[in-house]
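As structure tokens, here come the structures.
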Structure I
Amino acid sequence: MRGVLILGDEQVIVREFPDPAPGPGQVVVRVKAAAICGSDLRNWYWKSREELARSGQDAAIPGHEPSGVVEAVGPGVRGVAVGQRVVVWCHCSGACERCMHCMSGEQWFCREVGGEPRKRPLHGADAELLLAQEWQCASLPEPLSFEDGAVLACAGGTAYQVARRLDVTGGQTVVILGAGPVGLATLLVARALGARTIVAELVPERLKRGRTLGADAAVDVVRESLPAAVRELTDGAGAEAVVETPGSPAAQREAIEVARPGGRVGFVGFGAEVRRREGTINPDHFIWRQLTLVGSFVYPPSLFPEIASFAVGRVLIPD
């Protein structure tokens, strides 16, 4: 099979790899579509060839947002069949399938993952074939295309999960900081739920896309103050729900500032320097207003059938 490797210094190559063979409980999927996540692009944008070579990442196929067709199954596989259209949940690996976390469908908390939810198998989805565990595969309903499935595999599912955790409903105002893939997906989910949406962004092209996808208001944070704009748009009340996607200290602070008293704030973005940041949020800014702050990482694999059903029923993904 062919697969992509990111070498660093903005270099990408395609190489031949042995076709994977499924072992017990494993599935081989022929990849039909795979979206690209910003977390995968970090190695391309910011890391050198020497750095990736030292860590061995230059030998690992990236990608964790695939959909495709099951090509082969290993011994013991019962819930997935050859020829089935699936989305593959590739956000962690090593789950034991026996602990309370695995049994409840939250494999990323499994001790065998080692406390690192982004730990994945050696090879990811940017290849012709993908080896996965049976539990990682979820059926892709026929009305959804493979491209739809790839979007829902990460960005779309992440957006649904945070909106669900923030209890977004019709009539509420939702502020979305960042109009990248996750931010725009959150916009689509919030609109499908009947919420009023305000998108904040500093890149003109992304802001324009937010308007095209139906944001009720779009705030250029380079030219105007987001807190002032939200106060004006909500008659001084603030937003019932806020979703922060860039992962920057400034965005995190503003996300708290624009929430109304008693509101909810969901933090999705890791940011480029996630392990180096400390003290980015002052508790004084949310204690007295009794805000609910929520961290939301992708979605549990057991939630995907609900996500797919929502996407079909609400016509979530535009043409």
Structure II
Amino acid sequence: MKGRPRVVGEPRGLWAAFAAPGVLWLILLFVVPVYAILAVAMGTTDPIFFIAKPTWDPLRWDTSAFREVFHDILTGRLGVIGLRTIVYVAVASTLCILIGYPVAYYAARRAGHLKPLFIVLLVAPFWINYIMRMLAWVNLLDTDGYVNRVLLALHILQEPRAWLVGRPETVILGMVYGYIPFFILPLFAVLDAIDQRVLEASRDLGASPARTFVRVTLPLSWQGILAGTALIMLPMFGDYYTPEILSGSPKTTLFGNQIAAFVSSGAGGTAGAALTVVLMAFVSVLMTYYLVAVARASREGGR
């Protein structure tokens, strides 16, 4: 494949020089840490201090930690945690799509002169630290919090409910609340970029508003849905703050919590690193699907 033709008078290597800081940043803050995780996962445990010792030489790597982790995923407790993580992420992502799409659609296509206000409201959650937003949920869902007070006043509950003790719905809704802005923003950008003339042409050809949405708007916004879903699913798989803050119970332990438990135990550092690599591989499969789907949609759109 031929590269981009060089403009007359353009210094050779100009764009490579512009890309160099980003490449260096990527190497230092991604490639090196990933190699360090592999070195720990393939390393050993100090017999005296019981801490993980990384093995930097690939020729001396030991895969015993990986074998133990895979065995535990297939037959032990890690398998239950892995299945729970997949279910929680799938349910939370589905709720983000069902809740976020109407919000993004209204803000992009129906808000009119209020669109700047909606943009500010969509960006506002990013101004507040994620942990602080989760701690706000703790106050709301506490036994004497506002949620229980309202439900008791409406006679929906007969007594206060312990929302913060191992309840899956609390963790899932917390994940939805924490990550849904990351879904709405890219979808909003895609919906806002749809040419109004395309929608008008569909209606001129006799399509109803509902049919126009299903046959025109929804397919044109598919890349935004994929981008938003990828942005929320990838961090959800490694999330450990939300279950820890909103539950703290083994009943809602996810992969992220188990990795943190392995690492904090010292002796389980190799297992934690191995589980991290397994999770990275699984997430990479999802990311590959996203990239392939986007490339396929781009090719079809360019025809």
Value 3.6, calculated as distance in nm of label points 7 Å out along Cα→Cβ at positions 246 and 270, assigned to which of I, II: II
Comparison of I, II by distance in nm of label points 7 Å out along Cα→Cβ at positions 62 and 78 - largest value held by: I
Which entry (I, II) yields the derived value 5.5 for distance in nm of label points 7 Å out along Cα→Cβ at positions 174 and 206: II
For Cα Rg over 2.2 N^0.38 Å, for residues 134-189 alone computed as 1.26, the structure of I, II it came from: I
Read-out helix-only ellipticity at 222 nm (-39500 (n - 2.57) for each DSSP H run of 4 or more, over all residues; to 500), computed value -7500, structure in I, II: I
Which of I, II leads on relative contact order in percent (Cα under 8 Å, 6 or more apart), largest value: II
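Among the shown structures I, II, from which was the value 18.8 of mean count of other Cβ atoms within 10 Å over residues 214-221 calculated? Spell out each step's value before the answer.
On the way: I: 18.8; II: 15.4.
Label of the originating structure: I.
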When FRET efficiency 1/(1 + (r/R0)^6) of positions 22 and 102 (r between Cβ atoms, R0 = 35 Å, to 0.05) is computed for each of I, II, the largest belongs to: I
Label whose coordinates, when Cα extents along the principal axes in Å is calculated, return 60, 45, 39 (choices I, II): I
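Quick note: the coordinates plus some simple rules give every number you see, no bench work behind them. Keep in mind that this is a model prediction, so the values were computed, not measured. Cβ atoms are built from the backbone, for glycine too; each structure is taken alone.
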